[in-house]
Structure 1
Amino acid sequence: MGKLTKVLILESGTIINFSMNGLIYIIEELKKKFDGKFLITSQVKYETIDRPLKVPRFELEALRVENLLDNRVIEMPSSLGISEEEIKRETKALMEIANHTIKQDGQWIKIVSEAEISCLALSSILTKRGIDNIISIDERTTRILAEKPENLEEIISKKIHQNVKLITGADFSAFSKFKFIRSSELAYVAYKKGLLKIKGPKVLEAALYATKYKGSSISHEEINALKKL
């Protein structure tokens, strides 16, 4: 294999979204067209395989994801020589910043999860190694943290139904370099490439709304815009 050109990092939400919608096959089909690797972190593996395998209700979904890992459709960062320790160090550093930006009644509010931030940590490591990458993530808070941190106060207040305060002078520069894509946009790419197994004029709209209602933070306006492209 020559020089790796790019990596798609899959966060738990995207995998769960596709799985719940019967669209998990999209990941395998997209990988066939992708000049690079699909990676997950151990934290994402825990949320999508290890933990649900112990719950009968989610066992089949977990086995489908595990099958993707077994067949190297998705891989662990170790496939690129990236150690668990390196990801954990970077994750801890980013978590410290993210979870010390918002206060409610004088107490810090935890606004991001370890699985989400581990994907950002992996992205940061890949970027330092000169490997182009993008993170597939549906969670709105993490995206806002990187793209419009000034909106965090409003977003978190609505989310927890309590007034919170964004710390004055909080430094979000560590989050400004990440690139994101949502499961809805991956579904759109799959549709455009003719990879969706269902055909017909309503299929794109149906797929976009299905991903929206299983956790993708996409608006009705954005769905209408994608339909017109």
Structure 2
Amino acid sequence: MANDLEKEAAAQASLKFIKDGQVVGLGTGSTAVHFIKLLGNEVQKGLRIRGIPTSDRSRELAQSLGIPLITLDDCQQIDVTVDGADEVDPQLRLIKGGGGALLREKIVASATRQMIVVADASKQVQRLGKFPLPVEVIKFAQALIAKRIADLGAQVELRREVSGNPYLTDENNHILDCRFGEIRDPDRLTQELSGMPGVVEHGLFIGMASMVLFARGSEITELRR
């Protein structure tokens, strides 16, 4: 309950960076849900923005709240994106993808002038890796990629639904959750994963976050890259 209140506080703090007329990237996950709901309230009050969601879930929520939506086909430059993270280190490097939307989240982040990460204080770490790193792979390459990532020292597990079936992303791919422990060189691991044929995307977001808003209780800490 405390974490949820902190997530809402961080999302609330991000609203001051949303301006009339902007194109806004809408993140995915529990903290992003708070942001989208709060943004919907502002739209009802007259704020004029257009949103680009990072998942089908975020799109459905935004539509239900009356937030005008467009796609990257309509606009290739996003003013600001607000999204959550599973971990954030002191250099504002992120692990994302716990909600399964890492591919679209990274695409939207790459097209964004200012990416604002909102998170409760538990997401702040000195070194990435306590949270398993999600890696999105095509089904054909799943076993091969799992072996190659295991050879890098990770424990690799196919993400599954409660039913036991493999989890499918919005792009119909699988996710491997990879436990590396502390990641001592995120930049090198980024290169290694990106160089594996069959890896669609991974959850290391390096050099993308402009700002992180951490909430601890009702106090907001703002960190900038």
Structure 3
Amino acid sequence: MIKQYKSTIITLLLILNLNACVTARIEDNRFGNTGISEGEGVVILAKSYHLGNDTETDFVRCVSSNISKGPSSMRVIPTNSFKNTLFPWFEPRTAPSDTKGLANLLKRNRVAEIISDNNIRYIIWLDGNTDSAGGGGSMSCAMGPTGAGCFGFAWWQNDSKYEATIWDIRDVKNEGNISAEYSGTSFLPAIVIPIPLFARTQTKACKGLSDQLKVFIFG
């Protein structure tokens, strides 16, 4: 009986792995020329939503980590360090909303001095989130004389939509933006043991957006 369960689970996994795909779309909209010199750095900040929710902290960390490693890596100034040093000018309520606001902020000697000392070339604003939507199926679990077990099948949709806006501090310009949209379906089959198959759209969106940021900034 146990061998039969294992065989059925393996069959389900093979079928679901073929169908649990993720669709992706990445677009960039460039307004000007970009480039970065040795020693120059970038800082990555989360834009706030009108409802007061910030872009997920772990997504900001993920993008920061990815663009600071591998080919075409860039020096990334830690987000918290940057915000703490320039407090309160880059807090959600006081951060500039456009490059005109950035230009006015750079007129403050202390702000301009800190940015210059850290050799920061770009501010990258991240906006977006990952949502779970839709879904269906059913799952039931029970305790019996021989132990506990579950049986059923459930699924749900994962949608990750993010946008990066690139501000050039040296030229005080918005150089463009990159949007990344990833959608996929996660599955949870259970024959005795629930085995989740996650689409992991957020992880894929982070990788795709990070790679495109490198291409965009290095021009």
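Each reported figure results from applying straightforward, stated rules to the coordinates on display, with no laboratory input. Remember, it's a predicted structure, so these values are computed and weren't measured experimentally. Cβ atoms are built from the backbone, for glycine too; each structure is taken alone.
Suppose P(r) over Cα pairs in 10 Å bins from 0, in percent works out to 8, 34, 36, 19, 3, 0; of 1, 2, 3, which structure was it derived from? Could the numbers behind the result be given before it?
Numbers: 1: 7, 31, 35, 22, 4, 0; 2: 8, 34, 36, 19, 3, 0; 3: 7, 28, 26, 16, 12, 8, 3, 0.
Source structure for this number: 2.
Sorting 1, 2, 3 by distance in nm of label points 7 Å out along Cα→Cβ at positions 33 and 121 from high to low puts 1 first, with the largest value.
When distance in nm of label points 7 Å out along Cα→Cβ at positions 81 and 97 is calculated, the result is 1.5; to which of the structures 1, 2, 3 does this value belong? Before the final figure, lay out the partial values.
Values: 1: 2.6; 2: 1.5; 3: 3.2.
Source structure: 2.
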